[in-house]
Structure I
Amino acid sequence: MLDRVAITREAQKYTAEGQIEKAITTWQKLLMEEEDGSVYNVIGDLYLRKKDYENALQAFKRAANIFREDGFYLKAIALYKKILNINPSDVSSLIALGKLNAEKGLIGNAIENFLSAAQIFVKEGAVEKELDMYKRILKLTPSDIPLRIKASELSLKMGLREEAIDEYLEIAKEYLNKGEHDKAKEFYQKAVDMGLQNASAHTLLNYSRVAIGLGYVNDAKEVLVRLTEIYPSNTEYKRLLGSIYLKEGLSGKAWEELLPCIDEAISLKRWDEAAGLLGNFTDVDPMAVERRLITIYIGKGDKDVARKKLYGLAELYEGKGHLEDAIQLYKELLELNPSDDVAKEKVRELRDVLGIKEEVTPPEPLEEEPLAFQPISPETLEEELADAEFYVEHGLKDEAIKIYERLLSIFPDNEEISERLSALRRPEEKPEEEEEDNVVKYDLAEVYMKNRDYNNAFTLYMEIYTRDPDFRDVSSKIEMLKRLTSEPKDKIRTKRSRVSYI
């Protein structure tokens, strides 16, 4: 196993002596054991001192990739910015930085990165790559009409007919949202003129929405009827077609199309959406509507209304002679309130009418030890722990503590989480690595002092002082250097060309 401290000290010694190539070679020894973003970053800085920009950029890119892969996004962002300061036209770094900024929610920065990359592709004549950048931007800012127009032009230039149609329809939708109907019609017509005969379902859906918005309902209906025939289980197409039938007063057809949408909303617990749609069909199929409304009220926790509706519907079934259905509803009433004597009597009465024997209640099974409830998966737990470590790494202790506190409330017996939280709450102690690093920096500062390189010495002493003001005689060294550097320059002897360690 490599002695990382010794190798680091040796590399820093070569750096202080100005032997950059030897310093680089020494740092590279550490990479034989494992890839390390911080080491690549140092190597990149050393190549910069040699003005070897190509190797510097390669090292910085490798460092950025490692930090990005390991989840240290802020470090990766800083390195990509460093690369772009050296070479603003490094398009791969622009794109990588744009992706990271987008992931971190820095939308303005991401758009700026992708636009810069697009401008480089324009100069190179790389139309396909330019279009890809515009698509990335439009995912972040979909209402950017000028950019969509540019994307449609590039799609046509590349022969991507359907993509151009999609862009025209998206532009028309944006103009509709802004209330600019004439502009919306202009781009809608451009899409129609290009022909929709072989268009995809996605394009036809967009076309239908725009057509409805512009009042071309028959055009939209014709397309939606075709789509629902081809894709009978697609509720999105059915919803649009059903809304057209409702506006036309064709309640029966609307019910047929919208019933799957209503049932989908109920299964997904979108109670208000389902109830809103059901309100249109109380006269079309009252029993089916009431049955679903009961499910909605139970789902929302409004049991009193649910009971009233269950009684009303049960009586309706009785009146129509649907006694088995009525029994089922009275049973549901008993599930809501097991002591409901009226419902119990109704079940017995209707069973007698139908000649159904009394159900024998089987003995209750022995209770099993309930499984421990795990609100989050192991993978999610690992991600949460990784996020907490990321915050600790970047000095954001409060954020890390919040994560650990939340996890501990879910996993109160987890010793690892408890220990990590306790460690963060304890007063900080200087780790051994920090102490060793202070020793290395102090020794290097002493070398700089012997060679009259006061600026570098002062920088190192200050770094040590920031960590540990009581370390050796670092505070007096700083005061001495302040006095030295304030003296007239002719009194300070210049730095010798030869390095001395004596």
Structure II
Amino acid sequence: MMRKGVPQVFPFCIFTKMRKWIIILFLIGFHPFVWSQSLELNQRCRTALEEILALRIEKGRMILKIEQDENPSNKIPLLIENYADFLKVFIDENRDDLFHLQSQKRDRIAAIEAVSEQNPLKNWALGSIYLQSAFARTKFEEHYAAALEIRKAFLLLESNQVEFPSFLPDRAGLGLIYALIGSVPPQYQWVVKIASMKGSVQDGRAMLYSLLEALNDQSDYDFLHQEALFFLSFIEMNLNPDKEKAAQLLPMFRFFDQNNLLLTYAKANLEVRIGRNDAALRTLAKRPSSDEYLKFHYLDYLQGEALLRKLDTIAQNFYSSFLKNYHGRNYRTDALRKIGWIALIKGDSLTYASVMKKVASELPGQVETDHQAVREADAQKFPHVDLLKARLFFDGGYYVKAKVIMLKIEKQVENLNEDNLLEFYYRFGRIEHALGNTEKAKEYYHYTYSHGARSTLYFAANAALMAGEISELDGDTKQATALYKLCLSMKPEEYRQGIHLKAKAGLNRLEKESE
């Protein structure tokens, strides 16, 4: 019987047992995700991701909202939201969007890291977020931070493949990273060495193509088709010298390009880069344009490019539309220059001069073609109109038309100044190369890099690169290596980064083959 007035002592053994549950309940009260968080790439999440990759961003977000309302424990929507934010940065190039992505990224990573289950989706999601963030940073020249995040993505995805070797989603990001490792500029090689990162352009291409093949039997990962095609188009455009191999990717777009705006961009951009201009115009003519898609004003610029390469002056309408509607960083200065070129082609030199005064006052973006536009304006020199026409025809894949113009110029070659003469030999080399006349091409290239090694123009460096690619494809490894190194020794003001990136990728390919 209890005595009145005497406080009762709570049995110590009972308190000891209950203390564990008190602590657990306390943790649950403040951190419910400890028990409830999960990662589920269910059908609704896959559908949302497919919508976002097609650039139907708001539709994808609506599907994610339903998932988050009905299944709040699932944290995979955080990855998909990150993808949507990344694509907006990639397309609009607005720094405020980059700040938003970075601020959200921290919370998303923390929430996914808190998931305790052994699930291959965890490291894949984390690696993908870091990779997306890295690519977004490169749009604003945050290369150091981007390199560190690529390292994080590499380590996460590689370890995930070791632990879950049959897990396919890792392979898309890894394929891209392997290709990038194979073309890392010298100033960032330390990141590669610290992380023991190994890879090459061939490794990356092979992984992505094998992924596409594996996906033929995997209906659960249809979104990976879109991602792999997007990554491969980047590699083929920027890191692969063989246009014929790059063209092999085009048939793989057939299931997506009618209603997928991101892949319409990838396909048309690839077609423009490899000289399939008429095909690019057909692709762009079919691009989806309803309000459910994210506005992609760069495609107006790209359509202007394709039309100008046929010397179709209606291109001016598309450049003007791009300048009116696009408020990002890149290609605006070049679009203005192209309007000047159109005036010059029409014989209106006064309008060209007026437009180029505007170009000189523009702040260029980070792409080399913008800086080239400003240099052209600062030089206050009129381009040689026939060389310009030959260049445009060549860029469009109209090689015979380009050669006809070059033969016309050849009759008065003694009238060309030093810079125009260098361009003449360079462009003739490119045309003969494209027509399959590689011996003639090598002669023109040799003249160009022999006489223009100290020029600030890009012709000599790119001639050495092109000659190196011929030697590489011919199996002459020694000569190819020498030419790639010669290319890297030149310091042109124009297109240096892109040319050197390709030369570095060439050396890495040759080193890989010799192992």
Practice item. Taking 20, 50, 21, 5, 2, 1, 0 as the value of P(r) over Cα pairs in 20 Å bins from 0, in percent derived from one of the structures shown (I, II), identify that structure. Key: II
Exercise for review: Rank structures I, II by distance in nm of label points 7 Å out along Cα→Cβ at positions 126 and 382 and report only the one at the top, that is, the highest.
Suggested key: II
Study note, to complete from the structure: One of I, II was used to calculate relative contact order in percent (Cα under 8 Å, 6 or more apart), yielding 10; that structure is II
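No value in this document is a laboratory result; all are computed from the given coordinates. Values in this document were obtained by computation on a predicted structure and should not be read as measured data. Cβ atoms are built from the backbone, for glycine too; each structure is taken alone.
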